[in-house]
Structures are given as C-alpha cells and as structure tokens.
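Every number here is computed from the coordinates shown, using simple stated rules; none is lab data. This is a predicted model, so every value here is computed, not measured. Cβ atoms are built from the backbone, for glycine too; each structure is taken alone.
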Structure 1
Amino acid sequence: MEYSYKSITNCTFSHIQFSACKLKSCHFTDVRFEHCDLSNISFAESSLFRVEFISCKLVGTNLPETILNHLTMKDCNARYLNLSMSKINQARFTSCDLRNSDVNDCKLASIAFENCELVESEFSHTPLRGIDLSDSHIRGIRLNLPDIRGAIVNTSQAMELTALLGITIKD
C-alpha cells in the first residue's frame, strides 16, 4: 500500500502489523503506536508531531528527510532505522535497540538517548553537542571527529572514542 499526503491525527494503533506500506509526505499528529510492527515501512519526507512508539518493532524503518517534533520511542527494536537528513526536535529514545541505525546529516535539538543500543550506528555530519550518551552503548559508532564535540560520554566511552584521534593507549 502506498499513501501520499495523508494526515492522521489523534489516533492510537495497537498490536497492528503494517506490511509493505509507503507513507510519503504524510502528517502524523498526536499519534501513538503500541506493540506495532512497522518494520521496513517508509515514512519518507513525512512529519511526525507528538508521536509515540511504545514497544514497537521498527527494524529497517525508513524516515529520511522527515520532521520529528516531540517524538517518544520507548522499548523499541529499531535496528537499522534510517533517520538520515531528518530534523529532530524534542525527542526521547528510552531503552531502544538502535544498532546499525543511520542518523547521518541530521539536525538534532533537545534529544535524549537513555539506556539505548547505538552500537555501530552512523552519525556522520550530525553534531552531538550537548547530547548525553553516557548510559547508552556506543561501541563502533561511526561519525566524524567534529560531530562528537560537546557530547556527554562516560569514561569507558571516551577511551573507545580515542580511536577517532588516531591515539593508541598503552598501559
């Protein structure tokens, strides 16, 4: 199914499996997805305002060039999520598996990652200034050196990130 330029407002989707959907340039406002499977769905060039994904499967979900405002994603499996070239404002990711996700060329404002798996995710050309990554797993994260400036990390993460500087630490 393919839909373009549709609007969905004040709606809750619960225990629904979306299959082979393309939702291009659609608008979602005050929408909640609970225990839904949105794997491999495309939301390209859409806008999501006050949208919640709770305990959803979002494996390979595509949200490129999307505007996301006041987004909540909690307890989701979102491996291989594609957020490239999106504008994300006021978003909270809590206990989500975001391994191998693509967050390239994004504009982020007021973002929180709490206890997330960001292992081997790509953040190139996405400044992380002021974003607290300290309680998330970031092993193998891919980014450019300027992108990590100002991010908040814990001691072991800082040791991992020294590879970006070409530094070898020897005891």
Structure 2
Amino acid sequence: MPFSILEAQDFNESPFSLLERGMLLTVRDGARINTMTVGWGGLGRIWGKNAVYATVRPERHSFSLLEKADSFSFSALPPGREMDDLISYLGRVSGRDEDKIQKSGLTLAFEEGVPYFEEADTVFICRTMAVPRLREEDFLPGMRIMEDWYDGGLHHVFIGEILKILKAGSK
C-alpha cells in the first residue's frame, strides 16, 4: 500500500477509535523484530512534542527489545474481521515462542530503519523519549487498579516522539 507523509496538524482520526481497534507496536533490536498488540496507550503532546505512549509489561518479549532500541512504530491496521483476528493473534502469541510476524502473513516495511507493516492504514514512526514505570504506591486510594487489572508485573510506559506519520493512500 503506498504511503504519504502526513503532517501532525492534518491528522484527524480519533485516537480513541484507533486504540479501540488495537494498535501494533513494532520494534527492532538489530536483527530481532517483534510486534505486539497495544490496547492501553494514547496520542498527545508532552514536552512540546507530538507523542504516543504505550504501556508494556516487563514480562512481554517486546519489552526487552524496546529497552535496547531507540525507536519503534505504532500502527493501525484497517478495520475489519480479518484484521481484528490478526490483531488478536499478535497480542495473544509471544514472539518468544514463534515467528508470529511470518505466521501472520503481514508484510514488513521500514522507514528510516524502523519496522512497520505495509497493510497498516496509519503508522507513527517514533523515537523513545522516556520510559516511566508504574508503581503500586502511585495509584490513588480507592482505585481498584491492582485488583482489577494486575496479576503480574506493572506496566512501563514507553513514550515516543512522533517523527513521522505515514498514511496509506493519502496525498
């Protein structure tokens, strides 16, 4: 799918709709590439920069790659049942256990060395700016975050400056 570079001020999709579909965070550390589904994240501005953030648990295979890499992509596949099934598969299966990118049938592409998928309709190419860690003591009293959401390690928040927005079929 041909992509055009979209200026941030021209991006007019709802970040809530994109995240509800599930975004793919794809990272490369040398020859190793992995992708994972992100449902907890967002788009916005921080420190004067357009940014994305994605929460990743240390137990995830992508976490170790993200720690070593300085960039990643945050991509949305077009809506539809087939893509929904792919997003579910990529979130359910670990790249530690199988080559899920190859099995998915998605086509890897690269922008300035950062991997993403040709089948995506929106791609954010990002440089990691910060990785704060969520801590149990930081949750406000009365919040049921720990009871309702956690049975393992707490997420780290990967904050990435948006370097480019690629949009399929746009001019």
(message) Say we calculate distance in nm of label points 7 Å out along Cα→Cβ at positions 35 and 107 for every structure; which of 1, 2 gives the highest result?
(response) 1
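Comparing structures 1, 2 by Rg/Rh (Cα atoms, Kirkwood Rh), for residues 67-162 alone, which one has the largest value?
2
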(request) Have a look at 1, 2 and say which one yields -5500 for helix-only ellipticity at 222 nm (-39500 (n - 2.57) for each DSSP H run of 4 or more, over all residues; to 500), as calculated. (result) 2
(message) Matching task: 25, 19, 16 is the computed value of semi-axes √(5λ) of the Cα gyration tensor in Å. Pick the structure from 1, 2.
(response) 2
(message) Of the structures labelled 1, 2, one was used to calculate relative contact order in percent (Cα under 8 Å, 6 or more apart), giving 31. Name it.
(response) 2
